[in-house]
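Values quoted throughout were computed directly from the atomic coordinates according to the rules given, and no laboratory measurement underlies them. The structure presented is a predicted model; accordingly, all values stated were derived computationally and were not measured. Cβ atoms are built from the backbone, for glycine too; each structure is taken alone.
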Structure 1
Amino acid sequence: MDKIPRFFIKAGLVYLGLSTVLGILIAIGPGYSFMHSHFGMVGFLSFVVFGICYQIIPRYSGTRIFSEKLAVVQFWLANIGLVGLSLAYPFMRMYMLKGYDFSDALTMVMVFGIIEGISVFIFIFNIWKTMGKNKTD
């Protein structure tokens with residue numbers, strides 16, 4: 001397996017483990033459900049899909065990944081966005097529920113959400129360019 005797919009799949013497995021631990025903690029007390037669901041769905045599922053796509057699509061396209069550098073940038077942005085969002089959102093909700101000013105926490109949620117979104121669009125661009133044109137085009 002190539003290096004970049006391995007990075008994504010291993011990160012996905014780490015997020016699966018985190019999601020599982022947080023799922024157990026939900027039974028002990030509330031407050032972990034957002035992190036549990038994001039680490040499970042965005043962390044595990046998305047990262048594994050990213051890794052599988054980076055491994056399989058170049059092989060079926062008969063080419064290399066359009067940009068390995070973009071894939072590495074995407075990897076780090078996706079991790080930063082996911083972890084930042086998963087930590088910032090519960091603080092925002094807590095401040096909201098207690099009637100505190102939550103504007104700083106909302107700003108952090110938006111920043112990390114945008115970082116995560118940028119990472120997804122980098123992935124789309126990189127895979128799209130990797131697939132290239134069909135031979136019938």
Structure 2
Amino acid sequence: MRTKLITAVIMLGMIATTQAEDLKVVIKNINGKGNVKASLFDSEENFLRKGKRISKAVNEEGDMTIIFKDVTPGTYAVSILHDQNANGKMDKTNYGKPTEPYGFSNNAKGFFGPPSFEDSAFELNTNKTIEITLK
């Protein structure tokens with residue numbers, strides 16, 4: 001009986017250490033109206049394809065904070081798009097260069113395209129705040 005009780009206490013402790021965390025994303029350099037779309041990705045395979053998304057209307061210039069709640073600890077990357085004309089997509093030139101502000105975690109930069117998941121990735125083990133400056 002005592003062994004079962006000790007095992008139960010250990011299991012509860014293990015569950016408590018894998019609790020979900022909050023990720024606060026401070027977005028710098030908001031300029032204009034529209035929507036800000038933040039996406040949270042958990043792997044290279046899902047990067048820029050399938051992630052947890054939050055969209056928030058922009059009414060003023062400056063900084064904005066978006067919070068991803070109850071995120072399982074792990075490795076993640078974030079992308080931000082300021083959809084200034086609120087058409088639901090990133091507008092680009094004929095050559096594919098973005099015409100609307102965007103950014104990535106670690107303020108990672110790509111070369112002729114977006115940065116890699118690896119360059120944008122960070123560890124989330126406790127509640128965390130990151131800053132992304134839009135380009």
Structure 3
Amino acid sequence: MGSELEILREYLARRNMRYTPEREAIVREIFARHDHFSVDDLYLGLRKKRRRISRASIYRTLPLLLNAGLVGQVFQEGGQTLYEHTYGHEHHCHLRCQECGQVVEFAEPALMEVEARLAKELGYRVDGHKLEVSGTCPNCQSKGR
């Protein structure tokens with residue numbers, strides 16, 4: 001667990017920002033999860049652990065974690081933004097059922113080839129990509145949705 005916290009400490013120190021117990025608790029809660037989560041999910045998870053951290057603190061901390069490369073924004077669902085921890089995980093994309101909301105994570109090596117080709121042809125330094133494919137899962141198809 002130390003490495004995520006070390007990255008956060010270094011990120012904050014470079015920006016002359018404080019490392020607080022609240023920020024540490026938010027990072028610990030995020031990295032204890034293995035799902036896509038919203039601000040409300042984090043808030044409720046912290047409350048269950050008797051941590052009194054406001055939604056406002058979570059909203060202020062998430063952009064720091066995004067910029068530090070610890071968390072990624074996945075997609076929006078029902079008016080809420082969903083996130084996942086990305087540090088220490090291979091890059092992946094998402095296939096999402098529009099009916100039931102099931103999400104399947106997948107890696108596609110051909111996309112890395114496209115990134116490399118674009119970088120070479122256009123002179124870009126490609127930092128990554130984000131791909132979400134939507135459709136209807138086999139279960140929902142069989143139910144006639």
For Rg and Dmax of the Cα atoms in Å, the calculated result is 17.7, 56, so let me know which of 1, 2, 3 that is.
-> 3
Matching -27000 (helix-only ellipticity at 222 nm (-39500 (n - 2.57) for each DSSP H run of 4 or more, over all residues; to 500), computed) against labels 1, 2, 3 points to structure 1
Read-out distance in nm of label points 7 Å out along Cα→Cβ at positions 26 and 90, computed value 2.4, structure in 1, 2, 3 | 2
Here relative contact order in percent (Cα under 8 Å, 6 or more apart) was calculated and came to 31; which of the structures 1, 2, 3 was it taken from?
-> 2
